[in-house]
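Structures incoming, each one as structure tokens.
A short reminder: the numbers here are calculations on the coordinates, not readings from a lab. Since the structure is predicted, the reported quantities are computational estimates derived from the model, not experimental observations. Cβ atoms are built from the backbone, for glycine too; each structure is taken alone.
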Structure 1
């Protein structure tokens, strides 16, 4: 796929360099803040080869490209923006001509950033930035672990072979070093030294802590898991930034990291690790008990409300909870439940396909179904169910029924960042997970078929 061509077409259809205020991306979407949205032809952007869907939300143009592809397109897009900026600068004989435009650009950019700088949005954005780079590792290690478990169940004799043992190490690698990775990313996100974040995370995870008796109890390596690591890494970054203000520049290279390690290390062991341990225990036991005691009702509610939460951006707040459950139990029982929301979209979209007489809508559904089955649901959401209204609600209901199945049997997943059919390979109960998927498909289909929808008029262009 020609990523440069995709980026070039998107840039042109988004109004070129002059209309772009800021560009970023998440796991599946290229996100653009624009000066003006009036002349943006979203249908033309949808028609670009490689684009799975388009959504305009909260003064942001979101172009859905899917995992992997979005990173490549983003890199090309930023390269094109940089080239365009250089061309504008080189062609300007009088810099005073572009000063007003630059001033307007910065003012508008500041206004949009201020509007989106609510405490919750900033928090979720930072959480995503810490864990997003780790998702490929979760996927790779989770798939190895899941497939290896299947192989061992089929043939138990291979469990003690060197190859199996080596694969088991590979599958456990991300979890073995998870605290360090999170510490590095958290420190970086809060403008601290990544290596110091990793070191502080190592301090509270070091196996030799078990040999230390302090305050009438033995210290516990890794207590508090991800939550404790986040707390200590953030503290270290904040402490480092403050120290740089007061320590003379000629001494900062030596004194700043030393003081950060000493103060941060003792604060971590004496305060933050116990605090993080308490929070982690509440999260782990709370999530487990909610699913265990609530059973199908809990799964029904979570599976039903998940898509609206995703659209509001609240879903990012659950990322560290998934990571904590993976660190604490080896699986997250929330992900299989929440993945059913996408399955409900599949069933609802199929009902629309068979009931609609609109050929363009049918074509849209057929093109979006394969990626929907693979866990990328945005094309079906923004291209089919959400614009039609009722099918979106029916799809949420379908996801609720699938979530009830997953919660009843407490299906767990050993990875995060994937959904749909691929998630089956990393679950600890593949047959039940598949049954839950099929349940969501069928429920979404039947409810949509019964409730119905207003079939849009056929396009003439």
Structure 2
């Protein structure tokens, strides 16, 4: 990634039997589309190959590309192959295989105009794309296809396909290089939150643990004149309403938030799972829900109950959507409609996920009854507003030695529901079938959600590049 922007390696293919002049227009328009989308790119200079326009044909051309790509290995997030004409698979496959970047690849090919199929004007990219894809398959290089087999380089579909591909690259590369924070141990009563660090590591996800006592000790050392603490108090008050009865508790909560954020920054962590109960409440005197909520709102997904796989699920959706995700319980039936379910948690949803400004802080509902309300301040109270959502969950299946997942979409509704904490009423087609699948296949009660449809992006990232076992709910 270059300057925080997605960066593509770009390959323009051509073949001697066809008019290489067609590649000049394709190069110009493709780069314009990338510029308009705010993307960076690496491409050979126009005069780098005998055919011009930086289009490649031979093995030697391909090796020029691979040398250039290797020099920019740390910047390139994905490779775009564009075929103005039939293209010669030898140059293209050598460019990609010799570069050995292990990043997603997209193959795009251009339409013929049926009144321009003489020897000077025809493209035959419809056929050439099959040959290029065949070579990618032979070499074991996974790739992403475009919406249509071919289309004009001026078609708006190009931009849509590039945007989709950029999201796929974010998910794949983000998960392959994820540093996942684990603050505290798994709560005793939650066997369901067990996860295999070794299976996660096989996919490039490194778990970075910290004992909860380390964070609490760091929080206790923060002074009242610390600028970060003062800023955190202000941020929290602007983020959600703080009842007068808990104003004094805000300081304790804010110091915990600062300690967590300092640890995340120091350890280069992209997502985190936190031991949210009940040691924190008993030994420090607050709940971490608003800490997790505000982290997730900053696109650093934070999962409760030390749910490592849940945090990964959240991170995948955040990468795919560019928006905050949340971790919810599939929690209560909705007797009036068996395709509806009430999803809830004590209070960790991001403000942008809630979709409105009506957030307030208070004590945990369930734990507040046993540990005391004053010791459990920090929960977010909110009702999620209506709109579309994507749900996603991974699980590490030790007996089978794999990571498995399920994925689907639904609607958040405005149905009222009289529970404390964060509440989301969801509607999913064939919900009973989904619940059967979850139960029969040993998935956890937690599910990650984001407020847009990214099913296609996540499915492509998992099935084509990550190789996890995936069920897509219909």
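Comparing distance in nm of label points 7 Å out along Cα→Cβ at positions 39 and 271 across 1, 2, which structure shows the greatest value?
Values: 1: 5.6; 2: 2.4.
Largest calculated value belongs to 1.
One of 1, 2 was used to calculate helix-only ellipticity at 222 nm (-39500 (n - 2.57) for each DSSP H run of 4 or more, over all residues; to 500), giving -21500; which? It would help to have the intermediate numbers written out before the result.
Working: 1: -21500; 2: -11000.
Traced to structure 1.
P(r) over Cα pairs in 20 Å bins from 0, in percent computed as 24, 46, 25, 5, 0: which structure among 1, 2? Walk me through the numbers on the way to the answer.
Details: 1: 21, 50, 26, 3; 2: 24, 46, 25, 5, 0.
Computed on structure 2.
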